[in-house]
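Dropping the structures in below, format is structure tokens.
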Structure I
């Protein structure tokens, strides 16, 4: 029985709480290893692939955020995969790519894509690999989201081989979608650029990329869990350990199979598998100071889980008039000690929209969304939940 409140499009959510997104229509069945991608121009989240004991899925699902409704779209056989990466690029914001993952019989290293039309409907999935130059990474699982892509580049570090084994590969691979070329970013070997050794090969780790660096957090290999945060400087091509994990006060414990997103120069990490089982905690790391802090969640916690789909998304909320009149006239743009901001202060034409304005405002709520996953007790989930990170008041249309 769900204990978390249900997100409603006519009721502004409270900060610091997980909400159930109980959409109508044909929603994804229970699964793991799938991906969620927010297609901003279409106002929808695309769920791709995944698997459960019944097999591997080749279909994808669309979640329309303006109506909280689902629909299913069957895909070609080559789409069937789990533990893959899914992402968009800066120059193709309506195109969703999928890379690697485990198929029915073996791991993959291919790249496929689908274009979302202006009316929100998807086109046909197409293979991109035959058009790519350079040497691609070897077949592997690589469960990553938009955080692993920057501009028109996807970054790949390590991944899964089979079972608890990681691929024996500690190189950084980069896919340039503008040039349609794979390349390997070799570690610098010069007196002026002294690098640590690359992180050991691993799977189930989180990867996030900023303009200047690639970050790798956690992961596991043959039963050993990792907790450190590693940084690869994209300009100088050197590795460094910037946060030592378990020895860093406030840092998350060692884990794999967790979710990670980039938001406001922070790395947000949720859940995963730790040494003692599945997790349901939420952490924030400031990528300027490399200080971790735990985000305290109000209300009921989620069921611990790993290997779920996740992304950031924006949902428009238009509160009922009675509720809107109870909202504060002005919202502080502040941040708690845990590193998660409260609702943003937003002014429209010199004044805050709120009670007494004569208008019924619409709020844009930025959320961390997760779907599905599993625990260590044999449970596989089919739920969708959101955690509001920021609330911004938009211009009223009334």
Structure II
């Protein structure tokens, strides 16, 4: 609410301007007219970039719209006595310099003091404050950071500086870098997580087929949850988008919970299939594990749903997404999709271990009978065959 009130009266980016630093060689006097002109060239290039509301810096201390420019700042700096300049750059009151007071220099000293506030104490780094049109924490502002970097570096080259002389910081740039790191980690870490879980499931189930479709159902659950959540956040709730960390943490939580439920269900299906055949064993496994999985899913959904009561948008989104994903996983993926796939694949669920298939004989794997101890005879349903 405070941000909305601020945006009504000021540019949205005033809440957290993006900082562009121009690093000059040691010993450079930024208030030299030629150097200040270079800084001003970069300032004006940034002000003309898309999505930028205003830019201020040493050459334009009050912004690029109105106010004194580089020439006036350079003239003011040249007219201020050196002791006063040194005192101002040290962050002290100009009156403490001990220099004779000249009333005619009041405006020049004031202008120099404001401009010097955007210069490092070493005197070789200029800080430009870039005010964006958009919410500085929103997706649009974050996506503008690469363009700002390119614009500033191209302007630096045009002004005779190196591209490495430009550094971009501030909360928006930090959030962008965090989002980029999350995206990169998602492409690297998530496949490794799936691979590790697939190996564990393969060893547990002694199968190459079952782990593949179990992992596929987890990925499907994640994709469906992320899609529905994005629709709700943007279209229904009017939010600007999904926060940067939500997709990654959503995947981690859903994979951890989904694998647990998969193990509960598929191991029980294999055990029951060995006793009662595929169709009957799957039904019995669902009946015996359904209560546990459903109860755990409801408890976890309620736990993560509690995050939605917090006033922070990131936690609200994470709580909603994980709660929704757990419910989808509990009532659709584990209760309907996995059993359906098991029945469709039949004995190939356990390939290449189809011979054992939980202790089944060939006919039992087709859902007809089960293996008897050696020395006994399996009786087919409906048969009247007896041992003589």
Structure III
């Protein structure tokens, strides 16, 4: 009798949907209830904000799957220069897959779009897709990269269709600053009404329970204290949850024939590997392209445990506050730091301060 082959249940790849989504049950529940509740339900228009790796893409994919289960047509796109064309292609493919026509002209539906139609034809396309099923759910990821005119056209079409009592829902996600820039843009007042969902760190108890279930489901056992240590190492950061879990499971799987118990060594080595990969995948890209003064600003922040006072950072750099304002603005725009309150900043990426402290000399040598 052949032994059961288990596969690693964790998915540390950007946008990859794990078997179970942790800590976002309330969002999913409200979304599902809104689709069932009818036109005007709050979660039919939703904005999702969070730093990179917080699970925005995974959440949008989960919402899409839930909409499909309820019989809705769906389209999920990543914002870019061809946002409208990509959206229309998605809707056309979705409609053809279900043998439903979503336009007056069949050729208009089956063909790839090379020219962006006017807003009126966009509204007709979205409306026809929605009416040919239970409704239409549109999800737009990385909205900080979206052409403002494309978002304006989509928002206008969705708003008019809602007014026409058409079952349509829209969720858009992006980095916090990018989302705020979008909803505060001209002619985008409608998007300000979107239900805000800010992806905060996941509760560590939920992380531990979910990780434990994943180990057990794949034939491994882990002691509570080791599970707590693993959960703590994730900082509640969705991507790090998958990365830590993946690395620990990978090590434990090597000795499952001799012992199916996750050892302390598995946890220690797994966390170390996950942190090293996190540095390469998250921390290095975060500081890539920054100038020397930008790095010095971040290193000045590292002297504080949590929030840093802007005036104190300037003092440490030997400059006046107004002399470092452009540096602060750049780092905020790039989502390397965030401003929790007026006059203060803090790191927006988990453990970036630790990485900078430990590698300060090497990083400064690059300049």
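Given that distance in nm of label points 7 Å out along Cα→Cβ at positions 269 and 317, derived from a single structure, equals 2.8, which label among I, II, III identifies that structure? Derived from the structure labelled I.
For the read-out log10 I(q)/I(0) by the Debye sum over Cα atoms at q = 0.09, 0.11 Å⁻¹, a value of -0.62, -0.88 was computed from one structure; give its label from I, II, III. Attributed to the structure labelled III. Figure out for me which of the structures I, II, III the number -15500 belongs to, where helix-only ellipticity at 222 nm (-39500 (n - 2.57) for each DSSP H run of 4 or more, over all residues; to 500) was derived from the coordinates. Computing helix-only ellipticity at 222 nm (-39500 (n - 2.57) for each DSSP H run of 4 or more, over all residues; to 500) on every structure in I, II, III gives -15500 only for III.
Bear in mind these aren't lab numbers, they're just calculated from the coordinates by the rules spelled out. Since this is a predicted model, take the numbers as computed values, not measurements. Cβ atoms are built from the backbone, for glycine too; each structure is taken alone.
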